[in-house]
Each structure stands twice: as C-alpha cells, then as structure tokens.
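Once you scroll down, you'll see the structures, which are given as structure tokens.
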Structure P
Amino acid sequence: MFNVLSSAWALLLGMMLLMVGNGMQGTLLGVRGAIENFSTLEMSFVMSAYFVGFLGGSRLAPEMIRRVGHVRVFAALASFISAVMILFPTFADPIAWSVGRVVIGFCFSGVYVTAESWLNNASTNENRGQALSLYMIVQMIGIVGAQGLLLVGDPSGFVLFVIPSVLVSVAVAPILLSISPTPAFDTTKPMSLRQLFHVSPLGCVGMFLLGGVFSAQFGMGAVYGSEIGLSLAQISTFVASFYIGALILQYPLGWFSDRMDRRLLILVVGILGGAGAVMGGVLGGNFTLLLIAAFLIGGSTNPLYSLLIAHTNDFLETDDMASASGGLIFINGLGAILGPVITGWLMGDAVFGPAGYFVLIGVLCFALSAYAAYRTTRRAAVSVADAGAFAMVAPTSTAVALEAAQEYANSAEDEPDSAAKSA
C-alpha cells in the first residue's frame, strides 16, 4: 500500500480533486436547475448528456492519446472541463447545459483513460489490486467531499461554479509535474457484442441495467431532492450517502464474491438495492430513512459493477479479457444514457411524480436479480477454485482500469498455482 502511495500519490491526489469538481457540478446542476425552473424532463436530458459524452470519449480518447500523447490530451481536456463549468451559470438554458454536459462527459472520459493508464504503468502485478482499490477510494472520497463543499456558497450565484472549475485546474498541476515517464499506450480491439453476450449473458444484461441505475443515481439524485423540497444540506447528505454505502460495502461483498457462486451473490445484492429503492419510494418522507435507502442502493449497485466484471471474466480465456472490457463499457454506457431520461419521464406529474426516481432503480435492481436467478438454471456454476479474483472497479472507470483489474485477477489466480508447483 505504501509503495503505491509513494509512487502514485500525485496522481491519486489529482484524481481526487477532479472527482470533487465532477461531484460538485453534477449535484449543483440538479439544484440550480430547480432554481431556474427547468422541468424534470429537461433536467433528465441535461443529466443524460454527460453519459453521451462519456461514451463517446471512451471510444475516441485512446486515438487522441496515440496521436499527441498523454500530457497534451490530459491538459487540454482538463482545460475544457474547467471552462465549461464556468459557463454553466452564464447560459442558464437546458440546451446549452446539455451541450456543456456532453463536452464535460467526453473530457472526463479522456481524463480517466489517461490517468488510469498512468496508474497501471506505475503498478506491478504485486500491488495492482491495491492501486485499483486506492483509485476507487479516492474517487468516492472526492465525490463525498464535493457534497460538503456545496454548503459554502449560494447555488443561485456563481461561486459554487467557480470552485469546481478551480479545483479541476489545480488538479492538473501535481499530475503533470510529477508523472514520469509517460507510459506506452495501447488498447485492445473490443470483442463483438454478440460474442460477449454468448460468453456471459448475465454480464451483458447486468451491465446494461446497472448503467441505468448508476446514471439515475449519479445524475438525478439532486433533481429528486429538489423536487421533494429538501434543503441544500439535505440534498448534499442524500447524494453523499450513495457513495458512503459503496465505500463501506465494497470490501465485504468482494470477500463473499471470492467464496461463492457469483450469480447468487449478484441476485442477493440486486434484491438489497431493490429493497432500498422500495424503502426510499415508500418511506422517503422521513429523511433518516431516505438516507438509509440511499446507503443501501449505493452500497449494492456500485459493488455490482465489479461483481459483474468478475463474473464475466470467469467465462473468458485470459487472452480475451482485455477485448471484453471495451464491450462491457459500451453496454453499460448505453444503459447510462437511457437512465436519466426514463427517470425524468417517470418523475413527471402524469406518471409517478418524484417517487418515480426510486421506481426505476427498484425495477432495474429486481430485474437484474430475476435474470441472475434465471441464469443459475442455465449452466453450472464456476467452482470457487477456478473463479478469478475480485477486483474493485468504480462505475466511472474506463476500459483501461478494467484491463488492469483483469491483469490483477489473472496474476492473483496464477499465484496459488505457482505456490502449488513449488510445494
């Protein structure tokens, strides 16, 4: 752990500051949209636009890096993020915000690709799992910390938009001044979606459903809070609860993942997330119960991302894991684009009202559990001894982090074999 911190502290610090900026602008726009009298449906398109850009960036950023290098791509994209954040309060219009969110999503995707390739290059097979864990932890801490910073200013003014812009600009400095040498960059051509579905139907269906859950959780949480009349402090606490749950429950669920049929664990964790959504929809009028609901949802849906990746890898040959990562990211991105739009429609007065926020999350979580139950009847489980190791990966990660997680799983799986041969 200390070796990882000593070699990658600047990168991890910079990424945490970037996540503070990203976490602030996501929640802040949800609150400011209500102040500007944007409709729930308009805000759903604004929030969905981020994931359109993110998906596009995940496909195009690798080629940009090959052409001009990590440093130029990282600095240029961070500059665009900082500029757009300043422009949001200047152009209070749903269309302008949607365009800005596409740009920010694209840029953050490219920034993540660059940072994750640096992190992977700074890691070894022995500490790659620790590096990925630290990377996910600093991302979550950044998002949680962002919610507290929302309380230092007035959401109807400019200051709260200036803070994330400054943080993004500052985050670039420690990374660019300390990262050396620039790593070689290469990505594998993605496996076709048909091939990927044939290998792991649950992995594909689960990633699509989870994309909708995560984008609704990340994009529409502040919109929901504004709709039901929560104060800014309450909205910040509500959004933070999702990520606190993810931080706390990720480790125990990962422990269980390496010791049982992962399909059964996916089934149980999906039910836990669905139960949290039912609690939020029915008892959300009580703020304490609302926070518990958010904790349960975040604590189940975020680890599900890593669980589905580990489950998919169990049915892949080692040489195919890298190519499968791009397909999983793409499937998850498609679900993420649709999530906020469907949530916005469900939250309309003519449908469920604000409770529609939890309706979508609950339906998707229970659907994932039902499909996991169905898949247990279609083929035998992979034995615990033959299953790959669980590696924590955040839903915001790109294919680079997924490939690093797969390298870690492979090395962890090989260690017992090597030990047995030497015994």
Structure Q
Amino acid sequence: MRGRITLAALALTLPFAQAALAQDMAVIHGRIVIGDGTAPIDNGTVVIRGGKVVAAGASVPVPAGMPVVDAAGKWVTPGLVLAISDLGLVDVGSVEQSNDSAPAKAPFNAALDISAAINPAAQPIAISRTAGVTRAAVAPLGTNAIFGGQGAVIDLGSDPRPVTAARAFQYVELGEDGARLAGGSRVAAYAVLRNALTEAKEIAATPAGSRRADVLLTRRDAAALVPVVTGRQPLYVHVERAADIRMALGLKDDFPLLRLVIVGASEGWLAAADLAAAGVPVLATPLNDLPARFEQIGATQSNVGRMAAAGVKVALGAYGGMSPVVTQYAGNLVALTRLPRASGLTWDKAFAAISSGPAEVMGMGDRFGSLRPGRAGDVVIWDGDPLEARSGVVKIYIDGVEQPLSNHQSRLRDRYAVPSEGALPKAYDW
C-alpha cells in the first residue's frame, strides 16, 4: 500500500516537476531562424523563460542574471514538426507486439483514439529527436475501413507525458487505398464517407438517443464524427490524384463546416487552383517524382513548389515513421530552384515547410513551430546549415528543457566505432 501511495503522489507531481526543469536562458551569438519564412538573423539572440519564447531576433537584450548558451558559429532554429507519422505507435515494425499503427481487426474505426497507445520510450522518437524533431502529428494508418481514427499531436521530449493534444484530427483514406477498403471502387469509398458524415450530422442535430433505423456506423464511430461535421475537429483526407483532390474539396458543398486538410497530394499541382480557391491546406509528401501507382502518374518533384506558387498553403508531411532526413527533403526543394524549368522553395520557405508550416496546418501555429514570442521553447542548435546533410544537432530543448541526444543507434555507433577484442558479441571463429 505504501508503494502505491508513493507512486500516486509521484504521478501527481510529474507535470510540476517537468515545468520546474524548464530553463530560463538566452541563446546568444547564433544565426537565428525564426521559422516563419523570414530570412535568418546573424548574431541574434533567443530568450526563453518558463518554457516559452520571450523574444528572438537581433539586438534582443539578455535579462540580468539569466544563464546564456553561446551559439557562436552555429544555427539556432525552432524544433521541426513532423506530420503525418506513426511516431510512438511503432518500436519494431516487424514485431506485431510493438506495432500499434494498424488496428485492422478492430470493431471500431472513426472512434479509435491513438493517444492511448503512444509510447514515449519507443526508439523512433529518440532517433527523430536527435534529428531536430520536437513535435509530430501521429495518425493510425492501417484500419479495416476508410476511417483511420483520431490522431494525436505529441512532443518528442524524454518525459513520460508525450501527448500535446489527443483527438486532434480524424484521418480518412480515399484514393486507391480507400477504394480497396470500401469495397473495390472509389464509388463505394465516397458513398461510405458521405453516409458516415450524414449520420454524424443527424446525430449532432437530434436529441440524444434519437437515431434513424438504417444506420451503418456503430454509435461510437458516428459520435466520433460529430466534431468533424460541426467543425470542431479537422478532417485529414489522404488522396494523391488530382481528381480525388477535387472530389474531396466537393465535400464542403454538403458539409460546409468541414475543416479539410489534404494529405499526400502527389498530383496537387494539377489541382492547385482549386485548392487555393477553397483555402484548403496540404500536407504534401515531398519529392514524389515516380508514378509508383496509377493515382501518382502526375507526380513531380516540382509539386510542392508549384502549389506554393499558386497560393496553396502547403507544408511537408506524410513521411511515415521516423524521419531523420526531413531536413534533406526541405534542402532538396531549395536545390530545385536552381534547376531549369523546376519549381522549388526558397531556403526560408523550405524551412518553414517543416516547422511553422505544418504547425499552422495542424491549427497549432500559435503554440509551437517558430521562435515567435509566446511559442513553446522548442529550440535546436545546429553545427551548420540545418538543410545541409552534413549538419547535425548540437543541443535540443523542448518546452525549455534540454533533451538527451543519445539513442539506440548512437549507442551502437559508439560501441562499435573502435572495436576491440572482448568488446564484441560472440559471432564466428573463422
């Protein structure tokens, strides 16, 4: 009993303990990247107090007595934001017991809330944190229906409380995968989706307990879609081809309160005018340039650049699992601006596409994703240009708390960097 009381008391004090760990500090002399699409600031300063950004820029005074971190010769940026991913749902993908990303046999779909399964000790979280990622939108990506369930926004801190926002969005598969899940045709997928949204709309408009007799959804699934049709929860729709994007945009004709976000969008550039006119943002898979599927025949590396040029709110996303190369995707978009007839992004816009951009698409641009005042103290110090493959993370802070940079991969690297007799596991005698 005494042990249980002690554990309960510890659980109650953990949030306060984490807040107490947040460092009041100033990062000085670094090349500051605000992350909002503006140019880097040389010899700048970032001031963090109580886990929040107080000020960032040139000629920012350092409060008297505040500890300083000298970042001379280094780059200082906000933490990277990863969307859409399976971070925290998978430890070893091929081991079923450690993979919660695909509840394909569950009796529910839209009602699934993946926040309960997030494991902050999963190695992909530590590996992605070492690459500068501080926040992620996590989605269930393998149910037995077009509805994947309700995704979560997490931070990648080393504490035991990773969930920033549970039930942050509803995830839907359309296109080829949606057709397969709904009965073999896009016709079936669209019918299933519209029926589900209609049932949810009826539940939202009728007294509790009142429901039509010809419903297809379980009560829990239908209830989970009520926040979607009433505009309180975004609907993330995964589609690739231009025709499917336009079909998804048409949902707003019957359900005007929908807060649509398009995910994937390999052919987004072909529907850019429609996306821009509708004001619907895109989390685009970066650098798809091969037609791996029929729905990606129009794929091009210039996709993101062309959508941005057309006025679409576009950020990078849909990476899958851990993504230590997220900065390389953004760097390649910068390189595309130097190629004839290609479309990419400027350095400033490319970095925003992996920081403030996804945060804004997720509806959390006022909480993290940049070094604007009032945002979370998610700060990354790099030894060089973060969009260059040879650059690495020197220090990383989440909510003003310094995070460890070690992970399973780095420990293996250190162990076997200089092998010696007796230090290696037994293998073969020959």
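Looking across P, Q, the calculation of helix-only ellipticity at 222 nm (-39500 (n - 2.57) for each DSSP H run of 4 or more, over all residues; to 500) that yields -8000 traces back to Q. Given a value of 25 for relative contact order in percent (Cα under 8 Å, 6 or more apart), calculated from one of P, Q, which structure does it belong to? Only structure P yields this read-out. Match the computed value 21.5 of mean count of other Cβ atoms within 10 Å over residues 289-296 to one of the structures P, Q, and report its label. The correct label is P. Comparing FRET efficiency 1/(1 + (r/R0)^6) of positions 257 and 377 (r between Cβ atoms, R0 = 30 Å, to 0.05) across structures P, Q, the highest value is found for P.
Thinking only about distance in nm of label points 7 Å out along Cα→Cβ at positions 137 and 401, which of P, Q has the largest value? When distance in nm of label points 7 Å out along Cα→Cβ at positions 137 and 401 is computed for each of P, Q, structure Q gives the biggest number. In this comparison of P, Q, the computed figure 27.7 for mean projected area of the Cα convex hull in nm² is attributed to Q.
Starting from the value 19.4, 54: which structure in P, Q was Rg and Dmax of the Cα atoms in Å, for residues 153-336 alone calculated from?
Values: P: 19.4, 54; Q: 17.7, 57.
Going through each structure in turn, the value belongs to P.
Laboratory data are not the source of any read-out in this text; all were calculated from the coordinates shown. Given the structure is predicted, the values throughout are model-derived calculations rather than measurements. Cβ atoms are built from the backbone, for glycine too; each structure is taken alone.
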